[in-house]
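A.B. asks: Below you'll find a set of structures to go through.
Read-outs throughout are calculated quantities, based only on the coordinates presented, and are distinct from any laboratory measurement. All values derive from a computational prediction rather than experimental measurement. Cβ atoms are built from the backbone, for glycine too; each structure is taken alone.
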Structure I
Amino acid sequence: MTNISPKSVISFTKSGLPYGFLGNMYSSQIEYDGLTWRTAEALFQALRFDDPEIRELIRQNKSPMGAKFCAKANEKKMCIVPLDLKDIENMRMTIQLKFDQHADLRQQLLSTGNAILIEDVSSRKRGNALFWGAYLSADTWIGTNKLGELLMELRAAK
């Protein structure tokens, strides 16, 4: 990413902090394929598998981090390669469902106006985190920030 004015950025980290509702760990149920998922993170992780037993293990996890760890524990059985085009499409669909099914969250997303949305991954500056988010170094955001891009794309379409 490039040098962006801090005034034009809304960054988000933990679900309990300001703008945390933008993240996949935020507690907001999603209906998908006749099932209820506790969080966007759980659904997104489950979509990386075609094995219904693994999907159900992920869905039954009580926390979004538990769902993520369950997916990582079964990484060799994934049918979707993390960070590939299908993975990005799954993320796009997951956040679309989240904001379509929760009018309050959709309104909060729209209230961000034209701000640049960035998942701040300063506490984990490596691997997939730098694909989905970015961290601030001096005055430059480092990372691809794909989740932020997808959220801005969704906001623009609303």
Structure II
Amino acid sequence: MAATANLPDERLEKLGLELPPAPKPMGLYKPMVVVGNLAFLSGHGPLRSDGTLITGRLGDDLSVEQGQEAARQTGLAMLATLRGSLGSLNRVVRVVKVLGLVQSTDTFQQQPQVINGCSQLFADVFGPDNGVAARSAIGTNALPGGIAVEIEAIFEIR
């Protein structure tokens, strides 16, 4: 049974990670749409287990480390949506594409380092081969509700 340690649900448990409640839509959209063997996740924010969001602007009132934590928390919210919709993270074959938006000042240039918080989480949960995706990380002057990051992704599923 050693093979089960390589399954995403078991990795998540072994890492001691707590998923927040799957976020509810805040507009006219679906949190996830499945087309064929691809799951498209809408933009998610840094939702904590208590229902609060991590807010702030990188380069102003948040450090890179705090931004990475916000990106990691966003990744956990995305995993909650996946698990809630699919029934198990074990249905995920690989992470295909990640787009990260970072609320930041005009002079802040470390958006990729911030989004690494989410990318590292996905690598830890889905493994270094299947958890590392094609990725873009860009800065923006504002995000809904003042959230620090918003991330969307595409997953291959079975």
Structure III
Amino acid sequence: MSIVGNIRGIAKGMSITFGEILQPTVVENYPDGPGPQRGAVFEPRYRGAHVLQRDENGLEKCVACFLCAAACPSNCIYIEAAENTEEQRISSAERYAKVYNIDYNRCIFCGYCVEACPTDAITHGHGFELATLNATNLVMRKEDMLVQIETLTATK
């Protein structure tokens, strides 16, 4: 390429740059925006922090089948199963997840756990504020991820 062509290419690139400098800045109003997500706008397929769902009766959907843990390529899901009793029903099936932990230090948000779940118990939510200075805070337990019953009744 000739020197004139190089100069022409640089001039064209600089004209685009200077044109953009004069345009107003467009930003999302986060963290001071209105609403529960404070101005953050999510795409429909955004994969945020995991959420453990409940059924329409308020029971946990997770039946401790271990399919999500088996599908996880980073091996970040840990589950311990327990049996339901007639006196204490946690889920509608025979078993429930007594312990359900996800280690976000290892999670790659691939969505394989969501796809593998036969009961749609685990989904990706819109939580994105996961940053912390302490790595032990990134191990989310069942209590942290489970949908609250008040939230369940508000969505009906």
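A.B. asks: Assign the value 0.05, calculated as FRET efficiency 1/(1 + (r/R0)^6) of positions 17 and 105 (r between Cβ atoms, R0 = 25 Å, to 0.05), to the correct structure from I, II, III.
C.D. replies: III
A.B. asks: Among the shown structures I, II, III, from which was the value 22.0 of mean count of other Cβ atoms within 10 Å over residues 41-48 calculated?
C.D. replies: II
A.B. asks: Tell me which of I, II, III gives -9500 when you compute helix-only ellipticity at 222 nm (-39500 (n - 2.57) for each DSSP H run of 4 or more, over all residues; to 500).
C.D. replies: Among I, II, III, the structure yielding -9500 for helix-only ellipticity at 222 nm (-39500 (n - 2.57) for each DSSP H run of 4 or more, over all residues; to 500) is II.
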